[in-house]
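Asks: Structures are listed in the sections that come next.
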Structure 1
């Protein structure tokens, strides 16, 4: 399958996700463009990545298409969404992607830890997302979280207490690294 066909399949998959109510109503082109900020933020990362609250497949499916060198886990507690994601992963032949239907605490107890990177878009409040991301992260490791259009929502004391440092990134995402 050539690059144009893969890109078309990605658009179709995310369009289906949107029609099912798993994504907001932003145009799919914009959704993919925003997700590619995660791809850029993971430049230099190798190994494994977990997408917390993978939902409708963003940014996980975009990462899977753009970074076939990464082992990607799409985690969501809602089986309706993970069933959808599993079908898309099979259809797109994304053999480097695993879909897990579990609450994040259960997933961690099942051994879904030690990832080289953690990504999240709309997973939960900032403090919860960061604390959860650290629990899934290996050493060294990177956490990339979607940012709202304005404002800084990150507590410097929390970042420090979790042993993280903030790394410069695209304004659409915030990146943290283990010290």
Structure 2
């Protein structure tokens, strides 16, 4: 992939076929995970009557989804009170549907603007913001899956099964960084 370039109110880059396939595959996996979470939402008769959507009141069990959909209220790990637990559940139930809409929406934007066979990617500034969000979600998910930490070396030994995934993580970081730089250019 060549670095992003800003031209007025558009941002462009060239992506090759393999890079497009990797990016589209990762974004699709995240989108599938998020849509599965939407389908887990319990039916709420009051929500149907009022039009106020609600979501699950508990955190996802999956560590990747838990990273993508963090708690809206930090609990005291040692001794959470019932009031804190109730508050966290209520906040999640009220706000998670909108967060899921946003995250599936940005994934859809990437999938609709990234050519499957590679080639030029031309984005509006709004689409570029969606790409930044989706890239961030993919990096969070991949980083969680391969346990990226501050003390992880830049490269892993070839026999480490996480090694190729870390390379993809670094590539995604570069794609995101060059997009931020292009958006900041005048």
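Asks: For which of the structures 1, 2 does the calculation of relative contact order in percent (Cα under 8 Å, 6 or more apart) return 32?
Replies: It must be structure 2, since only it matches.
Asks: Quick one: semi-axes √(5λ) of the Cα gyration tensor in Å came out at 25, 17, 16 when computed from one of 1, 2, so which one is it?
Replies: It was calculated from structure 1.
Asks: For which of 1, 2 does distance in nm of label points 7 Å out along Cα→Cβ at positions 97 and 153, calculated from the coordinates, equal 2.5?
Replies: Label of the source structure: 1.
Asks: Where is distance in nm of label points 7 Å out along Cα→Cβ at positions 9 and 33 largest, in which of 1, 2?
Replies: With respect to distance in nm of label points 7 Å out along Cα→Cβ at positions 9 and 33, the highest-scoring structure among 1, 2 is 2.
Asks: If helix-only ellipticity at 222 nm (-39500 (n - 2.57) for each DSSP H run of 4 or more, over all residues; to 500) is computed to be -12500, which of 1, 2 is the source?
Replies: The read-out comes from structure 1.
FYI, it's all coordinate maths here, none of it is from the lab. Just so you know, these numbers come straight off a predicted model, no measurement behind them. Cβ atoms are built from the backbone, for glycine too; each structure is taken alone.
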